[in-house]
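Structures follow.
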Structure P
Amino acid sequence: MQKNRFVCSKKKTNSRHLYYIATMVPYGKETEQKILRHRQMRNGKGFETLECFTDLKKMVQTEPGFRADAAEEGICVLLECMSNLTANELYLDTGAKERTREAVLEGIRELEKRCRGLVAVTNEVFCDLPPADEEMQEYLSVLGTINCRMAKMADQVTEVVYGIPVEVKKG
């Protein structure tokens, strides 16, 4: 079971609005195919898809569905995924660069204030080989900080290991 499929199957809700925030930049055939697979997986589940490659906070503040009082309407959000958003903020021209940690976490906090349920997907990239260079080390450090802070903020943390959901923190 993939992370996305796990989240979609778990997030049964009576929400009036379900949003999927996609962070993967469609930069080639492989990513375009992956994006298509994710869309097909969500098909019929009621998600409205929004794309946000950088500046999550600004997108949340300007998207009409995320008004300040939107949480009262029961909005739920699936944000996928933190590793893409982090890379985008670090490396895209429009990204936050050295402010990536702060920018991503500010966006998460803003989103959390405006929705009833927030599910954020991330990746465990820290078990592989040691980073080959300083740039990769910086990326891992930034993503690690973001993941740790999100886990502290979260009511529940589930790690999907080889398709098996493992509860890390129960809400």
Structure Q
Amino acid sequence: MVEKIKGLMKKYEEMIAYLVVGVLTTLVSWGAMFLASWLLFGNPLHPTPFENAVMSAVNWVAGVTFAYFTNRRFVFKSHEPMLQEIPKFVLSRVSTLILDLVVRQVFGMMGINTYITTFVSAVLVFIGNYVMSKLLVFRKGKQQKINIEVNNIVNNIEVNKKDK
């Protein structure tokens, strides 16, 4: 039973790590937003549109920055040059920001409840961010693919030895 759980954890390691990093990213971006609100505007309970815009920008920049480095290291374990990845990562996050804005606008015009809108948008953004990160930003380079295959072969040999 324990081996089966370990096998499932190994199989879904990337997705589990992505979920954990996502939660941490949310906490960091919210923390940065609240800190900016407090430091810049005296923590207004009813911010002006300008204050809202500044806090949203801080929230987004902090979240994207934290997400890049944690996804790179803990989720996708990338060793590719950062200068190649960062622009793709930022552009992918800008595209899901636009998706979020479009979903909110369309659902708002349709009169759909804001909580439902937020949930649907969050799910679509989560999926979009994962797919773009995996397929466009943190694509495994040739050498990285070879190393992964060698590690998989070694792990399979070790598992087979334990089973005998």
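Here, each number is a calculation from the coordinates, and none is a lab measurement. Keep in mind the model is a prediction, meaning the values are calculated, not measured. Cβ atoms are built from the backbone, for glycine too; each structure is taken alone.
Computing relative contact order in percent (Cα under 8 Å, 6 or more apart) across structures P, Q gives 21 for structure Q.
In this comparison of P, Q, the computed figure 1.08 for Rg/Rh (Cα atoms, Kirkwood Rh) is attributed to Q. Of structures P, Q, which gives 19.1 when mean count of other Cβ atoms within 10 Å over residues 66-73 is computed from the coordinates? Label of the originating structure: Q. Here semi-axes √(5λ) of the Cα gyration tensor in Å, for residues 42-97 alone was calculated and came to 23, 15, 8; which of the structures P, Q was it taken from? Comparing all candidates, it corresponds to P. A value of 21.0 for mean count of other Cβ atoms within 10 Å over residues 18-25, calculated from one of P, Q, originates in structure P.
A value of -27500 for helix-only ellipticity at 222 nm (-39500 (n - 2.57) for each DSSP H run of 4 or more, over all residues; to 500), calculated from one of P, Q, originates in structure Q.
Distance in nm of label points 7 Å out along Cα→Cβ at positions 74 and 90 computed as 4.0: which structure among P, Q? The read-out comes from structure P.
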